Structure I
Amino acid sequence: MSDFTLSDLEAIVARRAAETDGSSYTARLVAGGPERAAKKLGEEATEAIIAAVAQDEKALRDEAADLLYHLLVVLKLRGVPLAEVMAELERRTAQTGLEEKAARGAPGAGGH
């Protein structure tokens, strides 16, 4: 098992986003703005879905890695630290998913 974490990836994204020598894909993606990065995030999500439905574990693993990377780029662009996302996940997992959805008034929960 790898010791590499999403926090490690977040730090790499931040460091590469600041590079100006033109060698960083991350810097180019960031320079394209949130719309470009969000578009790439959507493309990677679609590719992950296709791999999951096709039951192709290697492709799913690869696409999941791309998806997580692009999510971290979008979070960086919008100034949302990974720690805040993790805190929200921690808050949500303090109760069952159905309880959490009902508390938010989500469609399909709590008789909606």
Structure II
Amino acid sequence: MAARFKMKRKGVGQLLKSEMIRADLVRRAEDIRASAVALSPVGGSGDSHPGQYKGAWEVDSTRRGGRRRDRAVAYVRNPTYYARWVEYGTERVPAHHVLLRAAAAGGD
């Protein structure tokens, strides 16, 4: 005879902010970060900071994330001031979509 399952909201909430879930999210974020580093463009000989964008990728996580601060989250970000221009492009520079492509490739 099959066992019955009864879901409890409190239990689901505890699971969503558990260390186990946070650790898995960090693992996935590290995979995405590694893909982003591999896909990152490096400036040419005229660039005053070649490789700065590529070397700036970082992963951060918390168990108090989400809209209501009630779940584990992990972030992949690039803190360089021009990261959004590399990602989305400008009228003179084409978009590279580094983070978009890394998330598609490295996120399991």
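Just so it is clear, none of the values below were taken in a lab; they were calculated from the coordinates. A quick note: this is a predicted structure, and the numbers were derived from the prediction, not measured. Cβ atoms are built from the backbone, for glycine too; each structure is taken alone.
When Cα Rg over 2.2 N^0.38 Å is computed for each of I, II, which one produces 1.26?
Value 1.26 for Cα Rg over 2.2 N^0.38 Å corresponds to I out of I, II.
Out of I, II, which structure matches 29 when relative contact order in percent (Cα under 8 Å, 6 or more apart) is calculated?
II
Work out which structure the value 2.0 belongs to, where distance in nm of label points 7 Å out along Cα→Cβ at positions 8 and 72 was derived from one of I, II.
Value 2.0 for distance in nm of label points 7 Å out along Cα→Cβ at positions 8 and 72 corresponds to II out of I, II.
Given 2.1 as the derived value for distance in nm of label points 7 Å out along Cα→Cβ at positions 64 and 88, which of the supplied structures I, II does it correspond to?
I
Upon calculation of helix-only ellipticity at 222 nm (-39500 (n - 2.57) for each DSSP H run of 4 or more, over all residues; to 500) from the atomic coordinates, which of the structures I, II produces -23000?
I
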